[in-house]
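Got some structures for you, see below.
Where a number appears in this text, it was derived from the coordinates with a stated rule and is not lab data. It should be emphasised that the depicted structure is a prediction, and the values quoted were computed from it without experimental measurement. Cβ atoms are built from the backbone, for glycine too; each structure is taken alone.
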Structure 1
Amino acid sequence: MKARLKVFGLLGLIWVLYFELARILFLLYQFKLSSGLSLYEILMPIGLGLRMDLAMAGYWLLIPGLALTASFFIPGFISKWAIGISFYLFAIFSTLVIVGDFELYRHWGFRIDTTPLLYVGSEGIGSVPGLTIFFLLVIFAALMIALHLAFTKIILPRLSFPHTDKKYSLLMFFFVALLIVPIRSSFQVAPLNTGVVYFHKTKPFPNHVGINAVWNFLKSVVSDDSFSYPSSFMEKNAALKVFTEMMKTSDSTARVFNQQQPNIILIILEGFTSKIIEPLGGMPGITPNLNRLCGDGILFNEFYASGDRTDKGLIAILSGYPAQPTTSIIKYPKKTQSLPALPKVLSMAGYHASFVYGGDIGFANMESYLNISGFSHITQDDDFDLLQNNSKWGVHDEFVFNRLLQECDTASQNINPFFKTMLSLSSHEPFDVPYGNPKSKDEETLFLNSCSYTDSCLGQFINQAKQQPWWKNSVIIITADHGHRHPGGNTNYAKEKFQIPMLWLGGAIDSARLVSRTGSQTDLVTTLLSQLKIKNSEFAFSKDLLSKEATPFAVYSFNNGFGYISPTAELVYDFDLHNFLVKSGDTDESGLLQGKAYMQMLFNDYNKR
């Protein structure tokens, strides 16, 4: 009996030490963030995280514990194999999650959950530089070797048990049943949650360090399908009253089109942040073509992304539906099919709607959403010449812009106006573009170079489009799917990370102007439909930025938090901390209420879809 209990205890100790080692390696991998922490901010998550490590170790001990219990009745080699196989399966799974989380956190700013499952495939892997993959594989191998040595040196020699009275099997089973204590980590009604490691009131990172990545991932897998947002964040009727005032509309919009039904070309640039566009206060010289074009059309200089990923940006732009803090509605076709959609509305108004993309349209559930949204034709990577499909993500932007130009030429020959949407991809990690020769190979430099490449492709497209007969009957809307942490390495909740361009060009624009009304991607659809004099009340979260009565504000979501921006205030709220990370400017009660009311209305709407 003692021999079995010793194996049981040693296995638990190995897993706990392994998870603590993983936490220390996480701190080292995120050195840019952890170097700014005090000793207290480093030691606290290591200590608090022990509860989550014990819980995860408890889960991994269930099968070995049952095998040890069964060893009283079955041949020893069967229980020995059960313990060994389960250990190595758990080791491989845990290490994959932990090592993947190292790199994903650097980009996304939150611990791993089911979000990466949206990006499984060659495109997701292709976004990671080869050197980084090699480094991660080295860490993976080192951790697996450490676990292998621990098992072969400590556990394996102890897996030969003497014959013991079978009545002791009940005692062994009792110890296995006791695993419920570390697994739940509480004698209260509520089970373990990430809140137990949250000790810092203003810094998310030290709190995130305490989270066990494997536990967090599995928790997300189990709860994802049944996920719903809280209905108690703000009282429902109070939220409705504030939200209604925020979203009030009128027909008194400024008219900027010189014709009733122009062609609409929507160009969505991958990761184009305002920080690289000089007229928006960004770095000089990165996007010379876009810089020049900003003076030729209608420039919205206080425009923000609703979320931080392409799947969220597409729905915000095309459905006027805000990004959610914890999940992405694109994962659930049952919900997305209930959303209103710009291509569907324009198709009903006589437009021919199509989508152009140089990557795999099935990526991140995009194909389902785009088909539901009403696009009658979708161009993707398989539709391009094989020689052009030669980047890790698919087809370089120059070929995609050429294809867009060709499709516009073809569509212009029809009687009906056309609505074309193009999504670029070359400025996505790993930024391998056939352009420039940056001396430095650091990530920020490569990102800026890829943006310069896309800008050159955009400039060439606009120059060629101006020569086409359809130019005088067209409006070209240029914006981004989301912002970017580069340049500057912003935190995942920083306002600067979410500010993006929106520029309207074309022969159907009456004159150039600057629009400084604060707005979001969700506002694009209503602003456009108002110009087309198409009334549609389905886009409840969208306002007309060209209407003088529109309330100037933008709301963006990051992982389990949101930001609220108005001309006089900036607020950032973290649901895990139940506190504001940022409160600057005129942070009176009305500003706080507007942000909370907006999110509560979004939660209510998401839950019922």
Structure 2
Amino acid sequence: MALALEEAAIAAYRFGPRWLGGQGAEFRLWAPAHERVDLRLSGSAAQPMQRDADGWHSLVVRDVVAGARYSFVLGDGAELPDPASRFQPDDVHGASELVADHPRSSSGWRGRAWAELVIYELHIGTFTRDGTFLAVIDKLDYLAGLGVTAIELMPVADFPGTRGWGYDGVFLYAPESSYGRPEHLRALVDAAHARGIAVLLDVVYNHFGPEGNHLGRFAPEFFTQRHPTPWGAGINFDSREARPVRDFFVENALYWLREFDLDGLRLDAVHAIRDDSELHVLEEIARRVRAEFAVRPIHLILENEDNEAHRLAREPTGRPREFTAQWNDDIHHGLHVAATGESAGYYAEYLGNTRLLARSIAEGFGFQGEVMKFRGSTRGELSAALPPTAFVSFIQNHDQIGNRAFGERIGALVAPERLRAIAAIYLLAPQIPMLFMGEEWNAAQPFQYFCDFHEPLATAVREGRRNEFRRFPEFGEPAQRERIPDPQAAETFAGSKLDWAAQSLSQHVAWLRWYQRVLTARRAYVWPLIPHIRRAGTWQVVQNAALFVSWGCGELGRLRLSANLGPVPVEFPLDRARVIWHEGGKPDDTTLPPWSVRWTVASRR
């Protein structure tokens, strides 16, 4: 039976320890499977906690101080960390640390408007040599000079070991200890805000990692076999016992936004969240966030393979009702195959499909209810009523690079003129652009899949990674699959770190200057138009791989894109509008040469 819910405000967190205004701290744990749970503080004997009828165990400790280590002891003697720990100094199997109460920021930061964002996705561990929160601060002036106005951090919830993408996190409230302490993450956020840069965080609410997740030991009700996922039993969002489970995630979203003054969250793979409740947990999260943060802008972004346009609906004022935008894989896939010619897997339906690409650029989703052969079912909802800012566009991200066998960036796959053409499209389109770290100088380092599990899981992941590619002809033989980098090897992680010294080489300097010029043009010409673009653009396929898209900008006229992503020149209709960017050819030519792009702004007549 699906859970019927009433919305309720969350003031104090139910999960995790709570400071009592100078009168000690209260420790709380939801463990309905246990009649007795003891609290063990470092250097002290275990103390029994009080259990209520709903399975909550609690204990107030008056003389506890910040920095104390604690754990929960079950009846069988197992001693486990707090699943809502705020910090795990000794990784996922060690005791939890009681973190000092944190006063709200007084920096005066009022957020950054969504239309102004140029997002830069980065992985803390590989963005710098040191791989820490504090090390990122040293690069913020550089990012601001590039034209970046928001950084998006790949997940930082504590995961097993010292290296990983973050999507196997098991302590969703605790910043990864190998990156630094919670106060270091706060320092990074404050430093970014001081430079006008918003900070977004990737969170994972569709599964937990396979090592170090003890929630099932405390509360078997946390998971359900009714909704199986690629990672095992689904999270129980919709049974009669699911209220605490939902609170765990709703509180988590509020926790990151409140305690770290973040500007938004990106929710990973929400298509894998199964919930038959009257109020879907995604809607509940969004409503709670919108209700609390009415003063400064908070941006909620989805990754959603189902292309559900209704989750991106707008108020009459243009404000998002629930979610701000979605990562748009359709634009990525269309631009990627246009440049590379690749046709493996889901790329097959995009190759040579200029209609699908033009529709994605103009309307957001390429698939809006049509059958996608790769899925074997229909995909998507109509999206033309949404503004372009409901979509985040990109030509690279951690998935699209790292899920390749060798983690190659697109700059290693295509000629420079092709890369400039597709980059000029997404960087100047009225959607919100997102760069992947190092893209701006065409970094040579791959971004490979890496992790740090213990055996026997380590071997299973290593073999599973290589077996994923056995269906591809180039990896049909075992010897060919052995060439795929070992995700468990420290060298795989080290080889994915950006080489900042290489940025000074002439070929990388040229790319960096190009990106700076394009983003300067976006700020000067596209930003003023975006608030006036309330609906999708119109589009047409001019010839084979050539397309034309036009967006109405109210009294400011129209923003137009002419692009030839093919090997032969194409005649375009005469466009006497002001040219704000051209890539390849001459600004006033009606014939666009191969791999050329022209952006214009036409005044309203």
- Structure from which 3.4 was derived, distance in nm of label points 7 Å out along Cα→Cβ at positions 113 and 369, options 1, 2: 2
- Note on the structure: log10 I(q)/I(0) by the Debye sum over Cα atoms at q = 0.06, 0.07, 0.10, 0.11 Å⁻¹, calculated, reads -0.37, -0.49, -0.90, -1.05; among 1, 2 the input was structure 1
- Have a look at 1, 2 and say which one yields 20 for relative contact order in percent (Cα under 8 Å, 6 or more apart), as calculated. 1
- Tell me which of 1, 2 gives -6500 when you compute helix-only ellipticity at 222 nm (-39500 (n - 2.57) for each DSSP H run of 4 or more, over all residues; to 500). 2
- Note on the structure: Value 2.0 of distance in nm of label points 7 Å out along Cα→Cβ at positions 129 and 497 was derived from the coordinates of, among 1, 2, structure 1
